[in-house]
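What follows draws every value from the coordinates through simple rules; no lab data is involved. Source: prediction; values computed, not measured. Cβ atoms are built from the backbone, for glycine too; each structure is taken alone.
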Structure I
Amino acid sequence: MSKQISCLIVDDEPIARDIIASHVSKIKNLEIVKSCSNAIEAFNCISNNKIDLVFLDINMPEISGIAFAKSINKDIKVIFTTAYRDYAVEGFELQAVDYLLKPIAFERLLKAVNTYFDVYNTIESIASKTEEDTDFMFVRSDRRMQKIDFKSIIYIESYSDYIKIMLPNETIVTRETISAIEAKLPKQQFMRIHRSYIISIKHITSFTNEHITIEDKALPISRSYKKEVLTVLKKY
């Protein structure tokens, strides 16, 4: 695996966060985006960053890890970290990758991460095969399911729970999250550059470190996506 896996640590105990961060720093292809002390801080992080994997404590004040896991995008995988065995069944019912009991040894966390890699590689393989076979998607718009060819999409813009899909001669508006639409798009053709924008790579006319221009419209590259975006674009 060559892709960097973006990780989030969520635990109200500073020492627990430090231990997990230390373990994660030793594992190739894992990158800690942020270490959060509560679920509210973690929600904000997920809203502004692409997160693949969360190391999540269960017994936290205000919003529990279980409640947090139920509320986030199902594409984000969770490894629970807790001092209590009582939550194990509920954790696995949420299809958690693993359930780690504190104190967490490096070898045990590494085993959980390897389980995640197995899951991730399987999902990527299935997605790759699906992308090869499909060149369109359906979205609900104006009370009907409308077919949209991937090659016709110029870019996609998010407005809360709605998105605009910009096509050459029309704009399709659908009630959907941008993350849900992103999951349907072939990764070789599209790229998320901002929490509110996905662009078609072939429609790019120019780019800088701050913006991508598509048909004379400059779209911002957010700080959280910049490294990945520029890495991809510089390969062309």
Structure II
Amino acid sequence: MSSYEQFASVYDRLMADMPYDRWLSFAKAVWERYGVPQHVVDLGCGTGAIAIPLASEGFDVTGIDLSAHMLEVALSKWNAQCESARGSLKLEQQNISSWSVDNSADSIISFCDCLNYIVDEDELLAALQATYEGLKPGGTFIFDVHPVSRFEQYAAEQPFVYDEDGIAYQWISDYDEDEHIIEHHLTIFVLGQDGRYSRIDEQHIQRAYPHMWLVGALREIGFREVHIYQNFALEQAEADAERLFFVALK
């Protein structure tokens, strides 16, 4: 899994347009249907863009991420607003392929195609197993992934460029059609207070897994129901969906 250490400090600026509110709304729609949790585990929580709003609203959230630098940013953001929060936030540095918590979760979430970053099939199965073990009976596991078609689209449309508000980047993608693995190469330039740009080079590797393979893996592990949705809503997924949303019930 590619680290985010090199650009954790500018990550939120680069991701400012991401629809975090829609991920939150989707999770809440699922909880309205299957039960509102108290303890939520956020796998791949990053800088806390989803974990912090949930904790602020009254949920007890455990955020798990591999990057200590991302967690440092999340902690700084949380400290700035935790006094007015109705819930709690605990941040832990762990690999999501082998994570665990002291208290089982009522619901586990993993958004922003986090699981696509696990490119080894055995490691992904280990992550799903750890998630099952960390979830209370009756709990929900909610996550989204990019399907193969989305990576094909990235490959066809790249390169991508961005230049705004003191940040510029070039994003090039290499796609392996046989393995469904895509490598994102980003060269990022960030304007400093001294008026000079610093350069950050990042490589991010993702793999797309067939949706029915994921369904089979979840059921083999023990989840009693698995549903697939799209468009940040509880609507049946279509073949051309750019992002698939899974809801698995223990």
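Structures I, II were compared on distance in nm of label points 7 Å out along Cα→Cβ at positions 97 and 161, and the highest value belongs to II. Given a computed value of 18 for relative contact order in percent (Cα under 8 Å, 6 or more apart), which structure among I, II does it belong to? Only one of I, II returns 18 for relative contact order in percent (Cα under 8 Å, 6 or more apart), namely II.
Here FRET efficiency 1/(1 + (r/R0)^6) of positions 17 and 193 (r between Cβ atoms, R0 = 30 Å, to 0.05) has been calculated and equals 0.50, so which of I, II was it run on?
On the way: I: 0.50; II: 0.80.
Considering all the candidates, the number was obtained from I.
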